[in-house]
Structure I
């Protein structure tokens with residue numbers, strides 16, 4: 001089940017937070033609850049993806065995107081993701097989540113997120129490809145920037161993000177059916 005109450009808590013908690021620059025980092029704290037665990041008594045990998053929503057939505061709010069989405073009747077959808085899992089997060093463990101916009105191109109916005117354990121170890125790291133959409137399809141990030149009242153250009157893409165974008169471009173779509 002989607003953690004609706006946790007999302008409401010995050011939105012209320014950060015509703016008056018200091019605005020962030022487009023590439024600013026939103027930092028939030030979370031706890032791994034019993035409803036988040038799998039059979040091995042650790043944070044479920046699918047739930048990790050859901051919990052990352054708890055960082056992305058307040059990030060979007062703090063950079064001023066949410067009001068622009070509402071005003072223009074746009075939405076933000078995830079168009080791809082890659083995740084690296086490295087450390088287990090156990091029941092009741094507290095984690096720090098870091099979320100930031102890393103790069104954007106002519107179609108997508110790339111959001112980097114990570115979860116950090118109390119001992120300073122990175123437990124997991126994700127890169128999301130997000131698209132702002134309207135009824136006609138994808139809204140170019142340049143148009144989104146204009147609606148935000150920003151004329152900033154994207155920071156350069158880190159090599160690993162470029163490599164992922166290039167690899168995704170070679171992936172067949174739709175996938176082969178055997």
Structure II
């Protein structure tokens with residue numbers, strides 16, 4: 001049997017969920033999940049719990065569209081996941097309903113805008129990197145070997161220490177320890 005799940009969120013403990021809950025109850029949700037937590041927080045227990053119980057042909061309803069996701073990209077990803085898993089989605093405040101052609105169109109437009117935004121950011125990042133490189137600035141990991149760290153890793157390896165033991169003892173990153181170990185073993 002298909003279920004209708006509501007989700008409501010406010011950003012602070014001081015804010016009130018009452019208007020969202022009322023709208024979701026009026027809609028007829030079988031169960032309502034509630035979070036009182038900042039949108040930027042990645043861990044939201046009620047949202048995670050709701051996502052775990054959703055099944056194909058269930059419906060997720062929110063009173064306010066932007067209360068579902070942490071940010072626009074997270075929101076679009078969630079709604080795209082719903083579509084992929086054949087879960088219906090309704091946002092009461094903006095009239096989005098993925099069971100209708102118009103609702104699917106609106107979400108497609110949002111997804112396209114998010115993709116355009118991501119591509120634009122990547123393009124700007126690449127252009128900035130090329131400009132910095134043209135000006136002689138180094139991009140990425142520092143070149144060469146930190147001789148002091150190299151010697152510390154070499155000494156530890158001679159004492160038959162594991163990579164994780166060396167990392168704990170020296171504080172050198174695991175990637176550097178592995179890189180130094182590979183260099184030492186190849187000689």
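Here relative contact order in percent (Cα under 8 Å, 6 or more apart) was derived from just one of the structures I, II, and that gives 14; the source is II.
If percent of Cα pairs over 21 Å apart is computed to be 65, which of I, II is the source?
Numbers: I: 52; II: 65.
Here the read-out was taken from II.
Tell me which structure, out of I, II, gives -17000 once helix-only ellipticity at 222 nm (-39500 (n - 2.57) for each DSSP H run of 4 or more, over all residues; to 500) is calculated. Going label by label, the one that fits is II.
Thinking of I, II, which structure, once P(r) over Cα pairs in 5 Å bins from 0, in percent, for residues 95-150 alone is computed, gives back 4, 16, 11, 11, 10, 9, 9, 8, 7, 7, 4, 3, 2? Of the structures listed, the value fits II.
Values quoted throughout were computed directly from the atomic coordinates according to the rules given, and no laboratory measurement underlies them. Note that the coordinates shown come from a computational prediction; the quantities given were computed from them, not determined experimentally.
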